[in-house]
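Values in this text are rule-based calculations from the coordinates and carry no lab data. What you see is a predicted model, and the numbers here were worked out from it, not measured in a lab. Cβ atoms are built from the backbone, for glycine too; each structure is taken alone.
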Structure I
């Protein structure tokens, strides 16, 4: 059983998350809505995982709060936010979160993020031995299994749709090179016309599952996987 802290200033969202977590058999130690309260809980309670809203009450946002918490204890953080602008994402990435979930997220996404956090924590403590690792390494956490087109994050296989797998395969096969928009549209939608919004939505979903790392947009031309 994991002890989880929820930092969320939307009470309905917080209660929904608490209900889901309790159903998994884990314990929500406390729900707080500001950074000061979150830091106080971390100092006085045994917390295994923090679910952190990015924009919370008070003078300190969730990203700054997570940075301050890491000075006290090394606790995995899953960000939950309605914002996905480049500046916010870059600030969040610099705190090395387990995941960054965009509201509204589904329960499966949250479950996988919690599983990843658990496995990452165990690995850091040398308790996890035979986890899944792909043959193409992105970094110390992400890898890719070429035969099955699986994306692995900290030993957990991340669910990808058929088209997400196709896009990732194209990017991996051209790693550190640019895959053009024309190539993507031809390979993924060979029998029908598509539009810019459909392609961008696909890229956005895959980028989210990569925790907003590695995938670079080459303006007006295509995309590159930097690994």
Structure II
């Protein structure tokens, strides 16, 4: 697992952000951090986390496969004032609660080709958003991202199909073409306070700063 400080200025509050599969820090640098330090985790080829320095207050924002990974690491994370899941569930490959198995296996089989363009086009709701992404796109190697997806799938297959209440809020995009909207709604209804977003799987261009997400 890799990490990157999107902001580290000895503020009193820390946002821990678990990104989605295949991402790195580059598409998120535009978000203003204001009076938060922001620590981002990505590349879940291994799920390990070191000691997190002390802050007065912690907030968790997790997205896509990052929701699954944050939940897997919940016992090693600090106590959060608020925990938000965005377009993801703790069961990322699941016919009812995540990406249905058949389309996921197709993605896995053709991951190398998909990462050359089609996958990221599906991430965004509009062509304009995708064009914006191309100016700050992910710089990880395709081989590294394919390996990550294979290992995430193996880990998800061995995850018990049970959920202990953890997340407080779930933001769900109506136009998500990666994890079906209906599956996300089915999982989060009754388990978290839900809010619907008029966006695709990557909703971040709708926000100017991290605090706008925390205040949803």
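Data for the structure
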read-out	value
Mean projected area of the Cα convex hull in nm² - structure with the largest value, from I, II	I
Ranking I, II by relative contact order in percent (Cα under 8 Å, 6 or more apart), the structure that comes out highest	II
Structure (I, II) behind the derived value 2.4 of distance in nm of label points 7 Å out along Cα→Cβ at positions 166 and 206	II
With helix-only ellipticity at 222 nm (-39500 (n - 2.57) for each DSSP H run of 4 or more, over all residues; to 500) derived as -8000, matching label from I, II	II
Distance in nm of label points 7 Å out along Cα→Cβ at positions 6 and 54 - highest-scoring structure of I, II	II
